Structure I
Amino acid sequence: MRSKRISLTLGVAMSLCLANAADAAPRETSPVLENGVIGYVMTERVWAVYETKDGKEECPQGFNDGNREEFKKIFPEDGKQRTVVETQLKREGEQWHPETATYKMPYKEVQGTISYGLNLDGKVDADDFTSPEGEPGIDNQLYRANGCIAGYRAGGSFAHFENLFMKSSEDSRVLIEITGVDDLNNDDDVTITTYRGLDNLLTDATGDAFVPGGTQRIDMRWGKRYISKAKGKIVDGTLLSAPMDTLLIPWGRGVSYQYQVFRGARFKLKLTPQTAEGLLAGYADVDSYTLRKNEGWSTHHQSYGQFSSITQHQAMDRLADGYPDPKTGKNSAISSAMRVKFTQVFIQRPDQELVSKR
């Protein structure tokens, strides 16, 4: 009898363990969906620059000069007496008002044919790129303007510091919320909404790896301008959004605050329950791009990236391919793409108690 009781007890214990394991398994493997909603916070962004090992394929003429090199060429040490107003202050004024610059410095545009990005206009034109995967018709003229600037390339200062400050500055939180989700693998009708968040990014003990499952409150007081919405679908685990008329991306740098204006922006993101990764593509407003760059990077700091906002603006102005001004007919925006990464979060609205299955 004693042996039977022990066997019965062990059998009940094993049954309970199996039942608990069965209950626990779905929580670990199923998507983090609550009422058909999943949220993500941006944890990395970089302007999409396709690079070869030595850069000779896309930049056969080498890389562009920065502010310091251009300054020496415009005002050479030739013995001629020049005042600070005629040189340094003149250059600084032209940086903030590049349309007033009367000189044209040599500028090296990308000569390659491959680029990251999306086909924004639905056409395949002669000046379009081909994606690394072989898709034709890629619109990314900003890459043509920026690809031969050292600061934008791998190891350059721009991506490093902008991501560093995005990580540390709460005013730079970019949230996307996907609603109406039945399945993270395939769903032909979802809605994508962007917000600005208010909270720190959740990291592991090293402070370098981002951890899913955190909470982000929506900034509904000062962040309403960052709310944009679009329909979309999920195909084989990839989110494809329709264009957003206007999308503003907060772009702080710790001591200064800016944002970038995109027209016709759309997402292409590979989704998992923990992360979203891929492209944000659209037409970057040229003037807001230059203003943001000048506000975030002084003339001195631009030089660390061999960057000149004056000549870059001239190139962007020349290559702009979208959203013509209704009065002048001149294009005001340039096709572009960013490579972005997101980490899953639970999004909380003001005065809303966050109820989670966590």
Structure II
Amino acid sequence: MNTDIRTIPKAELHVHIEGTVTPSTARAIAQRNGIEINPDIFTDDGNSYRWNGFIDLVTRVYQEMAHCLRTSSDYELIMYDYLCRCAAEGAIYVEPSGYPGQCLVSGIDYKEMIDGMVRGIDRARADTGIEARFTMTFERHRPGVEAERDADLILSYPHPYIVGLDIAGGEREEDLGAFESVYKRVLKDFGRPLGVRAHVGENIGPVNVWDALNRLPIDRIGHGVRSIEDPALIVELKKRGITLEVCPTSNILAISNYSDYKSHPLRKLYDAGVSICLNSDDPGLFGNSIGMEYRIAKDEFGFTNSELLGLTRNAIRASFAEPSLKESLLGKTGTKKTD
């Protein structure tokens, strides 16, 4: 990463905490916990993950890696490790996603998982100055009783660092109806306001973005890149001031419509006046980083350094952080306006 890119303050709103774990960290945690990881998920040199298509990566490989996370200390480590990596690339704020459902995979107590992530954030702030908050996420493959159980967990421990609510997983057309009631229950009973977002408009087109906007009090859209296919939706997103969390490298791996950066609509969305920000999604799995996504935006899409700084400001304004923190972060980008 060039020095001029490294010195641009960066902010990231779309990254899954388990998806930040590198192969070396996964093996170290597994050894510490006395767990054997299937070696088939790693390349022969051990430096990367090996997968057969995107779905294989985010299901089999992801779950095989994540099941080694068994303790509060494990979550402290992966949060601290990722935030320090981001800070080294000039990031000033990160808002990762956590999953209550991961407690079933890992056998970890929900409160211990949260407390581990909190300690990781506090340590990274002390050591690097980076700030972070996080969201909690429903999973599309766990509707009904399982989603209600996730809602119960989220409501059981409303830690102040939890600032938003999300849903992720493989999209199906207009599939948010099964989660609308649990979303609204958590928002009603959490005890303080939470930001609201949904992973939509990635593999399914604009219909799912419309569905999210019509069902939930959406503040941000995870991905949302296929919104570009519907001019009326672009107008609506601009009208509501909704930010799209765009993940170019992840989108190319995941979406058949985009085979390379040339076909990706990042620049078109920006030129259409939609608020967007840059994100890595699952950098431990993909081998990318938030700094790399900024470099890609410059090298592949022609963003200037001034425009990249504007994307950082978009992210900070769209973040679910408390107003005082937003104000402080914006000051690091050369502005103090939070509106």
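No lab work stands behind these numbers, since they all come straight from the coordinates. None of the values given here were measured: they were computed from a predicted structure.
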Item to check | Of the structures I, II, the one that -13000 was derived from, the read-out being helix-only ellipticity at 222 nm (-39500 (n - 2.57) for each DSSP H run of 4 or more, over all residues; to 500) | outcome: II
Checklist outcome for this item: One of I, II was used to calculate Rg/Rh (Cα atoms, Kirkwood Rh), yielding 0.93; that structure is II
